[in-house]
Each structure stands twice: as structure tokens, then as C-alpha cells.
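Next up, some structures in C-alpha cells.
Coordinate-derived values only; no laboratory data. It should be emphasised that the depicted structure is a prediction, and the values quoted were computed from it without experimental measurement. Cβ atoms are built from the backbone, for glycine too; each structure is taken alone.
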Structure 1
Amino acid sequence: MEPNFAVRAHDLAEKKTPEELAEIVSSFGFRSIQLVFGKAFDAPSYDDAYVARVQKALRDRNISVSMLGAYFNPVHSHPEVVRRGLETFEENLRIAPSFGGAYVGTETGSYNDSPWTYVPKNHTEEGYQATKKVLAELVSYAEKVHGEVLFEPAWGHVIFSPAVLERLLKELHSQAVHVTIDLFNLLYEGNFEQRDEIFLAALKTFRTEIKVIHLKDAKIVDGKMVQLAPSEGDFHYDLMFKAIKEYCPSALLTFEGVKADKIVSSLAFLKKLW
């Protein structure tokens, strides 16, 4: 069984033309990407002509889009910011068929408008209900256009654990909703030592509903959790890969937040370990 490795395109190069980006991605050997229009391209647009240009540039290099990133903050203090985030997400759902029905993904935000870091209100019922209301609107649109969305839990955000995400999915009750798991995002200094148990519990909970797993690493340095490239931290990828093979073997394993100068060594490490 071969692993399905992918990469977030703008980690390799930001603000490029579609043709330049496709060439760079191809040079690293990837055939699948997570694509964020606003960060990847120098003149991003969702109009049909530009989308067709992006599609052609990627197709010419035999690159598919596994996920369109349209992350926004559903509990931002300014309603207009939330509205614009929803509109961008809906634009990504509209163009997803041009990329083979790619998933469209988001995290779930924070009452700290930016950066999306932990504040106590994030972990409240009020926060949960406010987030669910916005995401339900998004899911309703996805169902209308036959799109599929990915929600990603993160400890510092409103949907802060696999258990809370499980509740959300049950209450939304939609076949359009699936899951991204990012172990780094589920951790903080207080639960870092339980990272193996947390990852395994997430995979057991969602199983094949997990469509994307983000690849990164971390360790505790001077009392703070620091993100690193795979192979440079304390994540037990041997155990993680064993669990992935058992519970969600078709999940896309996507490098996220790993810069270009670390990709080659990280990819070689993970391929050997797999």
C-alpha cells in the first residue's frame, strides 16, 4: 500500500503565477496539493477564466488538487469578516468541481480574532453554539452544490478536541462533512505527553471520515511547544503510520507548514518509515 503524500502549495512558493507554481510543485515530485488561492497566486481570482488557467497549469504537470483551503474565523468579532469568510468558502465550493471535486477545508476559529489562539471563551457552550450556527450555514450551501467540506479541530480553537468535533458532526448530520486531523493542532504544553493516545483516539473516532492528515512535528523547548518538520521532533511517526494504515489508509498525508528547505529530507524520512 503506497502512501498518499501531498503538500500545501504555498509552503513551497508564495504569490506565483499558476504556471510557476505548478513547475515548482512538480520539481519536488508531488502529484497532489492543498491549494489556497489567496496565498499561492500573485493575482488570485475565482473567475472562470482564471480558474481554468490554474486547472490547465496543474493538469499539464499531472498535479491534482486534493483540498482547497478556505480557512476563516466563524466567531470573529466583526460580522462582516465572518461574512467575507463564508463567501470565500462558498467560492471555493463553487470551483471545487473544476479540480475533481476537491474538498474545501477550514479550522474553527477563536474569540481572539487574530492570531487564532486560546482564550477561555473558546471552550464554552456559547462558543460552540455560535460556531455551529455559522458552520451549519456553510454545510447547507455545500449540500446545495454537492460539495464536500473538511473541518479541523485544534486545541486553542472553539472546536478544540476530537470529542467536540464528533458532537458537531452528529448535530450537523450531513454527508457533506468530513475531517482533517492535525496532531500538532490538538496539542499544547499540558497534553503533549499524551500525543500518541490523542492521535489514536482521533483516528478511532472518525476512521475513514478522515480525508486529510497534516504532517508536521513538534517538541517542547524551554517549556513551550515548538513546531518542526517531520523527523526533527518527538512525534512517533512509526506508531502514527501504523494507526493510519489501520483506520484511514486512504487519507491524504499532507505536509503543512513545512518549508521548502525541509521538504526533501522529511519526505525521504517518512517514505522510508512507511
Structure 2
Amino acid sequence: MKHLLPFPAALAWVITAACCLADDKPRVLGDREFYTRGNFIAWAGPWSTDFGPGKEMKHGVDFADEIAFDPGTFPSKVEFSWHWPLKAPAHTGVYGYNAVSFGSYDGGLPEQAVTPRQIEAITALTETFRFTMARPIGEFNVLSELFLTTEPAGTKVGEVGFFLHASESAMTFAEAGEQLGDYLDAAGRSWKVAKQPAPHGPFYLFIPNGDVLEGTVDFKAALEFLRGKGHITGKEWFNGLAFGVEPVTGSGSMRLEKWELTYE
């Protein structure tokens, strides 16, 4: 795996005439269909098909992603499904990222804006979640992450991700990086933390010992862990975060039963 999340600038989720605004009907979104309700966004991004050999792949033939949900319960009770080749993409490591997001995680603008803050000014940033996975054919990651920027909606200078279900390739990628020690969260779970170069500054990977299907992730505490080790300064900006699936090989599905956030 070369890297996990090289989001091109072209995938900044700019709202176009094709995007889907909030309504009350159940929705099934395909690849690159935009949906927003409140502070949240849904977006399936097959970004590996935008460059290199990925351009040869045909939607509906070689790959397809879907995100299904009821607007009344969104962003909880969201179902993700995907179909990709059984061979991992050599040029990107994963095929894309299908996710729900809070705020302007990667340039998308939600129906209701979320105020960016510098890391040192945040007093609380947590997510509480529960998800289930169907038996897949192939590999995938369940990843929740955020980008750090130089200013609100500015240049990305870092990426921080919790791998709640990590593929073998993700674990190998983390093991090959600089090891930053163990992070112990408030629930007593231990996460191995690694640092890898990435297109948007260092990628800090938090890898658990086994799947974490439910619980709370405290991003503020994790950022303070990195700050205490001198990897970030606290002057970086938070704009939003996401929870979703990175297909690596094959097909599968995941249901996000619950996703709730605290941001202060």
C-alpha cells in the first residue's frame, strides 16, 4: 500500500446541479452523489478512478458504491455497500472513501455550517458510534478521520484517522511507518499509533487490537496526545470529520447504526 487517502483537490465536493439537498424521502446515493442535512453530508467518493490506471475502470461494470439512509435518522442508520475488483489498486492502496461527514471534512459544504476552530481552542470533540458488518468478499477499512489545515478551509497539513476495522494492508502500512507509541483512551482501549508520509502532510494512524464496533472516540484527546509528542502545535485548524468505508478489494456492506458527535 502506497498511501491510504490521497484525495485529489478535484474531489472537494463542490456542490453542482447534480447534488442532492435534504428532503424527507428515503435516499439511495450512488458514487459522487452529494447529500446534506443539517451539519452532515453523505458522499461516496471513488477517487482512485480519477487518475492513473483507475481511469480505465467503468462505473457499473468494474465498480459501484451505494449509501442508503432515511433522512429522518441521518446520520445514524446509514448503510454502505460496495463492489470492486478482487485485486487491490496498486496506485492508491484503497479504491475510495464512502462516508458520512460532519462539517466541512474535505471541502464539502453542509446545509448548516460548522464553525472551524484551532485545535488548542477546542474543548470537546468526540464521536459515539455503533456499526455492524456483513461478511465481505475481500478487504476494507472502517475509518473515522479528520484533516488538519493551516487556516479555516486552508491547506491540509495533516491527517488523523482511527481504524475501527483495519484491513491487513492497513495494518502493514501502519507497521511500516514511524511508531509513536501506544495511545490509551478513556475506555481503557489501547491503540498503536504510527506516522506515514501522505499527500496532505503526515498521516497519523490509530490502530486498535481488534475491531471496535461501538464506543466513543475522543479526537480531542488523541490530538493532545500528538501535540504532547511534538507532532502538531495546536495552531492547526479543525473543519470537520468523517466516518466511513475504504474498499480495498471485493464487495461488502456496513451499517452505521449510530453516529453522534460532540463539538465545543
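Rank structures 1, 2 by mean count of other Cβ atoms within 10 Å over residues 154-161 and report only the one at the top, that is, the highest. List each step's numbers first, then the result.
On the way: 1: 23.6; 2: 19.0.
The structure with the largest value is 1.
To which of 1, 2 does the computed value -13000 (helix-only ellipticity at 222 nm (-39500 (n - 2.57) for each DSSP H run of 4 or more, over all residues; to 500)) belong? Can you show the working numbers first?
Values: 1: -13000; 2: -2000.
This figure was derived from 1.
Computing relative contact order in percent (Cα under 8 Å, 6 or more apart) gives 17 for which of 1, 2?
Values: 1: 17; 2: 28.
The correct label is 1.
Using FRET efficiency 1/(1 + (r/R0)^6) of positions 146 and 242 (r between Cβ atoms, R0 = 35 Å, to 0.05) as the calculated read-out, with 1.00 as its value, let me know the right label among 1, 2. Could the numbers behind the result be given before it?
Numbers: 1: 0.50; 2: 1.00.
Derived from 2, not from the others.
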Comparing 1, 2 on FRET efficiency 1/(1 + (r/R0)^6) of positions 58 and 170 (r between Cβ atoms, R0 = 25 Å, to 0.05), the highest sits with 2
When distance in nm of label points 7 Å out along Cα→Cβ at positions 42 and 226 is calculated for each of the structures 1, 2, which structure yields the highest value? 1
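One of 1, 2 was used to calculate semi-axes √(5λ) of the Cα gyration tensor in Å, for residues 50-193 alone, giving 27, 17, 15; which? List each step's numbers first, then the result.
Numbers: 1: 27, 17, 15; 2: 26, 21, 18.
Going through each structure in turn, the value belongs to 1.
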